[in-house]
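Each structure below is given as structure tokens.
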Structure P
Amino acid sequence: MINIKINEADHAVEEGRTILEVCRELGIDIPHFCYHPGLSIAGNCRMCLVEIKGMPKLMTACSTVVQDGMEILTDSDTVKEARKGVLEFILLDHPVDCPICDKSGECVLQDYNFDYGISKRRSIFPKERHKVEKISEKIYKNDNRCVLCTRCGRFLNEVTKTHEFTTIERGSHTHIACVDPDGLDKNPFSSNIADLCPVGALGLNEFRFRKRVWLTDHVRAVCQGCEAGCNLTVDLHTRHTPLDPNVGPVVRFSSADNYSMQRYFICDEGRYSYKNYNNMEGRLLNPVLNGNEVNEEEALTFLKEATDSGLTGAVVLSPLVSVEENYAAILFAEEKGYDIFRPSPFRKELPEPALFIEKVKAPNHRMMKLLEIPKVTDMESSDYDVVIVLHNIGSIRDNSLVKILSLLKRVKYSITFETEHTEFSENSKLSLPAPMFLEEDGCYINSGKRIQHSTGSLGYPQGVRPLWKWFFGKRFSGPEGLLKQFAKEKLAIELDYEKLGQEGVEL
């Protein structure tokens, strides 16, 4: 550790870090366009200039490494004036079209313009204009708004190594060009450049003119596409009546940084999976008993009759639902003396480039392995009278699918927890409506054994209850109580949602 001063305050910081990294960790804001923690240092936007005592000129915070005894000023009058000058040059050709720009409301150029007060244009020359291009099926490009931070090009060159972008021409005429539109559509990570763009120069075609970001709620969640455990920012409608009646409650998935995992991007498959949670035609919203919809009381009566009968039973967990839901099923099985099994999750060939995409298409498969739950295909005997199958279990291997279906058809009491009507619900005596992951808080353990909290803020639809409520009624006040008990009894650690924070905890 070394000792430095930032804005006259003493700090002990790690040696070898840049000023910008240190300030970010200390909560000191330094404006920037080109810097990104997942990309190389470019130092070309000049927005992060800071004053260092003893230095003859201002230095870029993104590329200057802290030294012992260094005294840094991030908000001096000299620094503010320099940033104001940088902004004035950036805005020379910028259209300032915030009213029609999709980035409005989450644009850092817009924020910095307000912060530094560039209210008057002094240049007498006309602004250069470019046509808005649909450069691929996924992405559109508006060079009028570009600040040449080169984040997009560095991402495609350094992270995916597919090189679809380059810069062309020189001086004030320099702009970004797409040299491989087909490659951009085939690239399984290319939509990240819309997130990386700090302004409105690059965007998603399907999100263009769709929704103002300030009319949405932003929550943090964990992607359900595979066991990589990537973090998402989920944009949800805040109005009771959406502007577009054909749009569901989930507006958009975008990437959320996780510095602990050094993960800043998401794959396009995960990004566009938000559509799966809108307008679910086969949604199960009421209990179904013997093919007929029944009320909650009738469903509970059948559940009690089945599970209080003293008959032999088995519970099949799901690698696709949260730690809390699975643990509730485990607790119930242990109390009733039921055997516990798990299915083998679906596996999929990896795309090119794969980066951090996992073959196992189940976000909570690692929990099953940590607890050493036996596979349902390894079941020695199928002589059960009661079988309970957790919801969202459809993406599994064929041999597990056949085994579970045969159990459901054969036993006296078959009960499934489902979000939608599936083969399992059709072949069980009782199907209970269960929430999807955006409707309830829950945790997931990824392939790196990191447990993370996913926020569910949509709330339960009428008639839908979580599994722990069906089993235990008011015994638990919420999913966090289940997490605490699971962590204490199965992991021998103390955990709650506050301790997990936004980035989770490695087990």
Structure Q
Amino acid sequence: MQELETDVLVIGFGGAGASAAIEAHDAGAQVIILEKMAEPGGNTRLSNCSWFSPPPGTEAQAIEHIDALCLGRTDRDVIEAYVKSAGTTKAWIEGLGGTPKVTHFLSVRYPQVTHPSWPGFPGSAAMVNQTVMSPRDSEPNGERLFMLLHDNVEKRGIKTILGAPAKELLTNERGDVVGAVAEKDGETITIKARRAVVLTSGGFEFNDEMKARYLPLNPFYGIGNPGNTGDGITMAEKIGADLWHMGVVVGSFGIRAEGFYAPFSINYPSPRFIYVNKHGKRFTNETGWETHFAWQSLVAYDPKKPGYPTLPVYGICDKEGLMKGTLHAGTAGGGRHYKWSADNSAEVAKGWIIEGKTVAELAQKIKMDPAVLEKTLSKYGEYCEKGVDPDFHRSKETLQSLNTGPFYAVEMWPRMVNTMGGPRRDGEARVLNKDGAPIGRLYSAGELGSLWGHLYCGGGNVGEALAVGRIAGRNAAAQAPLNS
């Protein structure tokens, strides 16, 4: 058994863990980072990464906006602390050697990502996001940002232990957290933390039991870091931590392909498509959902039949719609290791995109009643001619008929970027017990117990990792050493 000692122990080496470690080190603490996976980075590295950074003078609006999105499920002091810290993230990134730039979510793809965030909610104009430029500008945003953080961890000489999942938090007689037990290559490692432990070990996207217990939809497939199996949640709950936001998740639809652990995102490059359920009927406004929460259109039940009537989802388009551009947009999951063809021809050849010369032939291939699917497309075509969708109220400019064969279908399932649930924390990033009191010397940051209590704003997760990670690292380093 190996025994180590440090001032601050950070469990999880993604964006939140790196931020916490850098801040704790710069505050004068000795730091060790413990990472479950052989490769660090977590969801930050895999993301299409932008981060929230409110312009000066807009902090009050940002607080109001996030509070409205959370529907009162997040303590106000947590939101205020996040926004205050996020306002300094740009300068902090610059201090690390990065060059931030403002990014926008306006997109020609459908469903569209809108910016500002949730414009019907107060204060949305304050939700301005940044990405980071770097010498690695040819790489995806998440890779650029994480490697900037990683380089700064290395530059400071912060000790990192990879491939070493944490198994247990250690506490003293007062209930303070004083370290953790981990395993590496079959060997037990005990790490004593003189000042504090910071949990940044991510969510539970790849824990089937937790997903079935907490999420409002099943199955729900993760696309990010496969190491996110809820380990930090289990460890914190075991020592009395309260949990919150366990049913909140960011996600949309994706195609499952053999040989890839995560679904590919499907984003149609034009509005020339519809969604139908397994019975061949439309069930939603296909272009009306905020992309991070498109999954909510699937949470429906039929009181006369078991299961979810929408699953699986089929995206239907015609030849003209397919030729508008690649159906896949994104870097996480399968997209990190596979280049989707520009005209989708390779995916048609693989059978990922199903082709039918007629609507009836397509329906037969996807085991659907041809008469039902033909009626659905015919009715939709009438709505397009009239410029009005009385069923689901698609906007007039998105109503485009599907009438140029062949026709194409993609079978899709719910895909999640990340969960939000985990140990509840306060504005100082302290983990709270079930009585609402801080658990001594235990902090958390990132999606593990995220502040997002109901809805979510794009850039909010990475923004929280950077902003709250620094709060946690700074406060952990400020603890008086044990036995002093």
If helix-only ellipticity at 222 nm (-39500 (n - 2.57) for each DSSP H run of 4 or more, over all residues; to 500) is calculated for P, Q, the one returning -8000 is structure Q
The value 25 for relative contact order in percent (Cα under 8 Å, 6 or more apart), derived from one of P, Q, belongs to structure Q
Candidates P, Q; mean count of other Cβ atoms within 10 Å over residues 299-306 computed = 16.1; producing structure is P
The value 1.9 for distance in nm of label points 7 Å out along Cα→Cβ at positions 3 and 59, derived from one of P, Q, belongs to structure P
Comparing Rg/Rh (Cα atoms, Kirkwood Rh), for residues 171-210 alone across structures P, Q, the largest value goes to Q
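Supply the structure label, taken from P, Q, corresponding to mean count of other Cβ atoms within 10 Å over residues 43-50 with the calculated value 26.9. Don't skip to the answer; put the middle values down first.
Values: P: 22.0; Q: 26.9.
Here the read-out was taken from Q.
We did not get these values from a lab; they are worked out from the coordinates using the rules stated. Note that the coordinates shown come from a computational prediction; the quantities given were computed from them, not determined experimentally. Cβ atoms are built from the backbone, for glycine too; each structure is taken alone.
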